[in-house]
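Structures follow.
Just so it is clear, none of the values below were taken in a lab; they were calculated from the coordinates. Given the structure is predicted, the values throughout are model-derived calculations rather than measurements. Cβ atoms are built from the backbone, for glycine too; each structure is taken alone.
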Structure I
Amino acid sequence: MVHIKLRQYLYRLCLFVVFLNVAQQGRGQSEETILRKEHTLYSEILSEKRSFFITLPASYEHDEFYGGKRYPVMVLLDADTHFEYASGMVHFMSDGSNEQIPEMIVVAVRNTNRTRDMTSGLANKTDHFLDFLVKELLPYIDQHYRTAPYRVLVGHSLAGLFALNCFLDQNKFNACIAIDPTLRWNNDFILKKADSVLKGNLSFRGRLYLSQASNPFEPGQHAGTRGKAFDTFREALANSRSQQVFYRYAYYEDETHFSVPFESLRDGLLSVFENYQFPFQIFFANGSNGVIRHYQKLFDQWQVDLLPPGKVIHQVGLFLLNNEKQVDKAIDLLQMDAIYYPNSPAIHSSLGQAYQAKGDKAMALESYRKVLRLRASDEQARKAIQELNGQE
């Protein structure tokens, strides 16, 4: 019965969120511009110019809710093939009505000599392309944009092999998504390295999503030399004694090597940012304190100082207030959101409404005054203060 009621509640919440976003779409669409710009950087390490695309989150340039926010960075390889759908997917999954994952800055690197770049770390002692990413490109991004210290690397095929090598090297990226990687390259180099690095290494730390596509020439997940290579790599992961190896693996029976990136990226992002979505069950069982503990534990595990999905939390608070008439729960949730986002006029305005509904004039006035300190032109808050002060 409890699960049925929760499903009914979530259904009503979804309808409310859809309505709220449609109502605000016309007002916010001009502000929420996804920027897609091509940049060029001369690499001293590679002795050549390198081009890359940058997509900024919708909230980056001007957003009254997320002012001054910092964003994780997703580095996407093979930009010419994957940039368009990948940047759109990140935007969709992190949109304010969804927030399955955090909003991210997407940096998509175009190729010059692909084979050289993706395999240099498998053939030489120095991985020049990785050095370019870590020592030149990412510092450039950090210097010019508001970044958070969390980096996700995404690669497919030979670039997936590069991503696996980065995962095994540790600490270059917080998480790697390796999409149907070319595991047999250079006489199984990566398989041997995985066994050597992971076996008995109690200090190894990393997050990985590994996907495998169907091979029409050798059908079956475990078939042929390719299937056995995936089995061998997964065995090395499973045999690691470290408690800090977080990985997920998926076999896509209905996808080929060339069609698998789309679904793999979506599933990979959900895996990398597992449990980031607002935890409804935790909130209803333990209130805002349970939610705070949930995100503290999660971000400690990720070793990064991020913030929870504030817009979704705000929408849930409004739903509880306006639709469910659960004023105390709404205040509990909105107060928590205000702790995470103290400079958001929208949250304080909603808190003012909630305190009014509760009959707490003093707290309502305090909330509306915070709105005016943050947004002096807010006539709704000014009018609410006048009405409250006019009450006997």
Structure II
Amino acid sequence: MATQRLGLIMHGVTGRMGMNQHLIRSICAIRAQGGVTLSNGDKVMPDPILIGRNAEKLEALAKAHHIARWGTDLDQALENEHDAIFFDAGTTQMRPTLLAKAIRAGKHVYCEKPIATNLNQAVEIARLAEDSGLKHGAVQDKLFLPGLRKLDMLRRAGFFGRVLSLRLEFGYWVFEGDLQPIQRPSWNYRSEDGGGMILDMMCHWRYVLDNLFGAVQSVSCISATHIPRRWDEAGRPYPATADDAAYATCQLAGHHGEPVIAQINMSWATRVRRDDLATFHVDGTDGSAVAGLSSCLAQPRVATPRPVWNPDQKQTMNFFAQWQEIPDTQPYDNGFKVQWEHFIRHVAEDAPYPWTLPEGAKGVQLVEAALQSCQQRRWVDLAPLPL
């Protein structure tokens, strides 16, 4: 059994998501476990170099996690022929330019979502990646959540019968910053810095809907900036210019040929009274299920109770107790790490990898369609991407 090195340029990992999910919980965890195992038993050990603008932060991060290489010169890093992959978790506005530069330097590319702030840029970078012959991928971490993997298992087993509808509830209260410290970066609430609920989350919901319930055909959406004034990391007030909530309805092409209706509520200005910060409630002819990030509860047709509507009497049924939990039948690793392992195998041994930049462009397409629906207050159809 041999171990091969895989050079990896990691850009933008001093930010919350890039540092926690991609560097620490993915690449560092992969290194700690001895690398990624290939189909022939060989190992691939990622050797990252951390690239960014803040030398002090990069050096501290590299030392804290026993990473030998870091720097502030991206062009110089891209010139190193011994580093095969470029990864970006920086700002969305810069992503298409950085990806294009890396592709032209002959690097395989992997990046956070969204892959661009508009569809034209997303299609352009997806085409460039496809034409290059290099490997490419976009983060689609929600597909690897334990709750959604259990939900997908129910779907593949035929548990739902014909899927009728989906209700997706997502979000929690993000503190404004005056009374309590903020728990999300302030740029998330400034449209000029790439913030906004629709831009941030519709990319996720596109691949979840497409893969689990049916291709998105059309969308109707309304957005809101419920909290117009927030305070930044330094305690300074600023106007919130981005949407902090959105409410959408999508029509999907269901797997049984009948349309599926998906209702999506997403908000940074809601207080949670549900099983998890994100819940997916699926109703089908033969059964229903509710999945969170980790758990999944199901109720089959034959065990569906018969509630009675009587507004004159207090409800005696405990509806939460009428569902059966789907057990953990296997270990579930961090979703970001799992997808990283898939991408590394894709680069190292050409293993199948469906989560490409064109799939990332589909997410941007739904973003743009939702924004168009908000502006024009109408349903917007999604056409096939010109790829």
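Determine which structure produced the value 36, 26, 22 for semi-axes √(5λ) of the Cα gyration tensor in Å, calculated from the coordinates; the candidates are I, II. Working shown, then result.
Numbers: I: 44, 24, 18; II: 36, 26, 22.
That value comes from structure II.
Out of I, II, choose the structure whose coordinates give relative contact order in percent (Cα under 8 Å, 6 or more apart) equal to 20 when calculated. For relative contact order in percent (Cα under 8 Å, 6 or more apart), the value 20 is produced by structure II.
Look at FRET efficiency 1/(1 + (r/R0)^6) of positions 255 and 335 (r between Cβ atoms, R0 = 25 Å, to 0.05) for each of I, II: the largest one is in II.
Of the structures labelled I, II, one was used to calculate Cα extents along the principal axes in Å, for residues 103-310 alone, giving 55, 52, 28. Name it. Before the final figure, lay out each step's value.
Working: I: 53, 40, 36; II: 55, 52, 28.
It was calculated from structure II.
With FRET efficiency 1/(1 + (r/R0)^6) of positions 159 and 367 (r between Cβ atoms, R0 = 25 Å, to 0.05) computed over the structures I, II, the top value is the one for II, the highest of the group.
If distance in nm of label points 7 Å out along Cα→Cβ at positions 135 and 359 comes out at 1.4 when worked out from the coordinates, which of I, II was used? Label of the source structure: II.
One of I, II was used to calculate helix-only ellipticity at 222 nm (-39500 (n - 2.57) for each DSSP H run of 4 or more, over all residues; to 500), giving -17000; which? Don't skip to the answer; put the middle values down first.
Working: I: -17000; II: -8500.
This figure was derived from I.
Ranked by distance in nm of label points 7 Å out along Cα→Cβ at positions 111 and 167, structures I, II are led by II, which has the greatest value.
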